Structure 1
Amino acid sequence: MVFRIAPIVMANLLALSLGCRTAKPTPLAHPVVSGPTASPALVAELKALDRRLFELVFDRRDDAALRALLADDFQFHHDKGGLGTFTSPEAFVASIRQDFERRATGDTLRARREPIAGSESVYALAQHGAIHTGEHRFYGLEAGRPDQLRETGRFFHVWRKAEGHWKLAQVYSYDHRPAG
């Protein structure tokens, strides 16, 4: 077996000593390139926007600030309710306003949303914006009682940057599961 390998080894050594080089692969006519990566600054910016969004949805009623975060063609898709009434930013803001009113009368449980550590990802979209995905938990809040985990779910948010401002264009809220 050594004798069969030896001629091949010798031929390669001879080629190297004579300055022969192996052929480089021919570049592809249509090379595949990677998409843009999310910088740490982009990740931090979208996580801050996410915190702001849910602060306005659950903790602080400010219709104007919430509307300012939403794109004019905003859509909200939900696994429990479908597209429903959230086909415009105004409909979404009105729904959140109604939730605040129901919470004030005790008709609806106050809630808290918490992203699950390590589940979030941000993907840059060239010359458009970014996608922010992850999993989150929702807690029910009752005075005098510890926060109660009620459900978990997943989110997929499409953010668009226009004229230097981020706007939430699409929300996909899905895979909701009751806490077990």
Structure 2
Amino acid sequence: MKKIILKAKLNNRDKFEDKLNDIDMDFGAIYWQHDRVYAPRGFKHGMNLPRLVMRTDLKAVDEPPKYYLILRRHIEDSGVDIIEKTPVEDYTSAANTILQLGFKQIGEVSRRRQTLEMGEGTVIHLDEIDGRNEIYAKIESVLNQTDSVESVKSDLKKTFETLGESDFVDLPYAEL
């Protein structure tokens, strides 16, 4: 699946949420998410190499966590992310397989996340990263075959600006 992802560091979480509430949009319940990020040996930015992410989602304390293997490829020149997400039954075996394939762990991120679906194929995530005193909002929009990358990026920026945010962040959470 091809996505355009735009992330901003929020100046004021309450104002951001209030603006969304004013148009009858509200975030869902908070849940915990943990990512271990892996890259091929010799990975450098701009090489368009894939990253693998082992993700743990814990949505309720009375339910078991869910695990996912995410293949993520950011195409630098276009700004498009190609993402494939696969459920995993055995976290340890999947992590060992990633290491045996020659990937190395390059980061680890825990966050508390809330999600708001804005429409078909567009989601806003509100992320509080553990160990940081900052809140981030991330808009992900699925790119259809007929969509222009620049047009979608422009629309996402306008959405953030309408919500009073313009402190855009290009780096993944694991590299902040």
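Since every read-out is calculated from the coordinates, none of them should be taken as a lab result. Model, not experiment: these values are computed from the prediction. Cβ atoms are built from the backbone, for glycine too; each structure is taken alone.
Comparing distance in nm of label points 7 Å out along Cα→Cβ at positions 31 and 95 across structures 1, 2, which is largest?
By distance in nm of label points 7 Å out along Cα→Cβ at positions 31 and 95, the leading structure of 1, 2 is 1.
Taking helix-only ellipticity at 222 nm (-39500 (n - 2.57) for each DSSP H run of 4 or more, over all residues; to 500) from the coordinates of each of 1, 2, which one would give -6000?
Details: 1: -10000; 2: -6000.
Considering all the candidates, the number was obtained from 2.
Out of 1, 2, which one gives 27, 21, 15 for semi-axes √(5λ) of the Cα gyration tensor in Å as computed from the coordinates?
Values: 1: 54, 21, 14; 2: 27, 21, 15.
Only one of 1, 2 returns 27, 21, 15 for semi-axes √(5λ) of the Cα gyration tensor in Å, namely 2.
Consider the structures 1, 2: one of them gives 0.45 for FRET efficiency 1/(1 + (r/R0)^6) of positions 47 and 103 (r between Cβ atoms, R0 = 25 Å, to 0.05) as calculated from the coordinates. Say which. All intermediate terms of the calculation are to be shown ahead of the outcome.
Details: 1: 0.45; 2: 0.95.
The structure behind it is 1.
With mean count of other Cβ atoms within 10 Å over residues 55-62 coming out at 15.6, pick the structure among 1, 2 it was computed from. Walk me through the numbers before you get to the answer.
On the way: 1: 15.6; 2: 12.0.
It was calculated from structure 1.
Using the calculated result 31 for relative contact order in percent (Cα under 8 Å, 6 or more apart), pick out the matching structure from 1, 2.
Details: 1: 19; 2: 31.
Attributed to the structure labelled 2.
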